[in-house]
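Please find the structures below.
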Structure 1
Amino acid sequence: MSNLNQHEFSNYTVLESKQTVVTGAISKKFMAGVFTWMFFALGISTLFAAIFSMNTELLQHLIRVTDKGAGLSMLGWAVMLAPIGFVLLMSFGFQRLSASALTMLFLAYAAINGISFSFILLAYTASSVIGCFASASVMFGVMALMGYTTEKDLTSFGSMLTMGLVGMLVAMMVNWFLHSQMLDYIISLVGVAVFTGLTAYDVQKLKRVGAGLEYEGTSANDTKKLMLMGGLTLYLDFINLFLMLLRLFGGKRD
């Protein structure tokens, strides 16, 4: 190699090294933002769940008591079904919505989701809720770390998990009519496996999104929106993992 070629190779190596450092810093900043939004949403949900579960006056607006027994009021049904609408609105309106609008929807979603979780706190004992929450936290943390650090491509693994998720949802719809305890137990087992695996897959996918921001020249507004949707994805992974563990091991109140 001539001196000129050596010099050019040296410059190229330095530039490539600088680019790697910059991209790595952007990816880490992006992932930090994703996890910040996820934890913030979990905090909001936890707060609203605790407030409503401990306040009978607030719960009276969600529960209707008749001669036939207790059931959800119109507002209660709205609270239970609204989170699905929020997720769909944020997903399909991602391109049209501003970062501010998406932020407000995300925070409102976390709050309403927390209100719906107040029914769970009433149905299960405090010790089982805390135990399942702690277990979900450990499992989520381990799989998130694995997804972030592994060099193996989890794309094919994610496709299998997505098919498992679809099958699980179909089984849940079928069991809505069958009321089979055995099928419910199997669904919960599959759910734990699916959402545990999805945690690693989604973290790796989001890491790649963060790494690609430098090359794509994404605006600050779109970057924030991507952080919010990433936080929503991991929030859903954690919440569903927690709920599946609670279905399996949660102790119900008398």
Structure 2
Amino acid sequence: MTMYKITAIPAFQDNYIWAIHNDRHAVVVDPGDAVPVLQFLASQHLELTGILCTHRHHDHIGGISKLRAVYNVPVYGRRHDKNPHITHDLQEDGKLALDEFGLWFDILEIPGHLDDHVAFFAPTASPPLLFCGDVLFGAGCGKNFEGTVNQLHHSLQRISRLPGDTLAYCAHEYTASNLRFALVCDPDNPDVQLRVEQTQSLRANNQTTVPFSISLEKATNPFMRCSQPGIIKVLQQRGLTDTSEPAVFAALRAWRDSF
């Protein structure tokens, strides 16, 4: 029996603030803007009991102080000089229990987008849940702002080893634009073509493309398919000589940056 629902609260142009809630309480993930969160809480008659934070970018933390002025709740995430909001510092192998929802999370450090980036993984949920911020997107991955491209690749590999039915909740509606890139670098992949159709249908009906399963990502996300001959061949035509997985990943990330 699931003791919670997860609702997307749209913010800015393409952000999702995720609300984990029952009929009384809510915890929100990456509230970059307080206004839509406060509207959601009021409309559902919910009390905020906590905030989860995957990383310190402003569109993920910008609403925290205003929310905490109304609800003096704990903020769980990775401490960083530029993120003064964290009250509970989370490290690799840490655990976080949200008792009101019967959920507990493993903390995964997944650097490569920002150094302080963590993910919240609930292995015993049915299906398992992953709040992955800006490291994994639908059919894509985050930009490498800090650390190395190799770190980002390693973080994506870690995520790819989670159970295939894990539902990943990322923070942006980027799937359609990422699939345009996937079609070019993985052109003979029927799963990509099918996902393009499904994504167009969802967006035409104003529905989110998030969450998505890890197994769907492994079938369609080029950044999780760096050993696939089709992708390697396309990159070789663009001048790639080193076909090791890290080199393929780096070439894809650089291409995507200018795509």
Structure 3
Amino acid sequence: MRKNIVAGNWKMNKTLQEGLELAKSLDQALAGKKLNCDVVICTPFIHLASVCQSVNTEVVGVGAENCADHTSGAYTGEISAPMVASTGAKYVILGHSERRAYYGETNEMLKTKTTLALASNLTPIFCIGEVLEERENGTFFEVVKTQLSEALFGFSAEEFAKIVIAYEPVWAIGTGKTASADQAQEIHAFIRKTIEENYGKEIADNTSILYGGSCNGSNAKELFANPDVDGGLIGGASLEVDKFMPIIEAF
């Protein structure tokens, strides 16, 4: 059975002190609750080691928002997958639309990052999705298929089974627009079908596919009710416990 996952992406927010306070507050809010999903927080690099020591990582999974496409060396300012893993973190977001748009990350580069993340026993939360123009001109199915095939479909079935997919309708991030529940289900079902064509039904059925648009406490239940939507990659709403909890509890 595939996992339901609600993952927070803090992006470039929260000082170390603020981040620790948020992580501890979430940990306390979840203590003793019977959850129907895994909860993950992906934090800026400087938070990782402290957050891993401050929360019950059996309840709150911790991840990075990115990693380098090298394991070590003269790459000033970069953080490698082994470094991320050394903090106790278990997840890493790769291929987020902001990384693709602002930092020129390509599918080839992301394939390398995914290889290194898997080698460090990190679970990649791998982002795919289309921009507004691609949604409006109808090429969005082809866009997500290309992102999957160029970055991920070279991995073995055993490797691919360790990857979580996050679908991001880029046109719905921070814009206030949201894909309808029907639109989310349509593209999630397409992604699962595409995985099945490459890895077979068992792998496809066991792959968690998260919705990464503007998900909040008011629309999470409807989105998560879809058979192919296995949770969410949450941005702004993950920065406040009282906004994050209703999304977690939507399951």
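Of the structures labelled 1, 2, 3, which one yields 22 when relative contact order in percent (Cα under 8 Å, 6 or more apart) is computed from its coordinates?
It was calculated from structure 3.
Can you say which of 1, 2, 3 returns -10000 when helix-only ellipticity at 222 nm (-39500 (n - 2.57) for each DSSP H run of 4 or more, over all residues; to 500) is computed?
Corresponding structure: 2.
Using Cα Rg over 2.2 N^0.38 Å as the calculated read-out, with 1.23 as its value, let me know the right label among 1, 2, 3.
It traces back to 1.
Laboratory data are not the source of any read-out in this text; all were calculated from the coordinates shown. Keep in mind it's a predicted model, so treat the numbers as computed, not measured.
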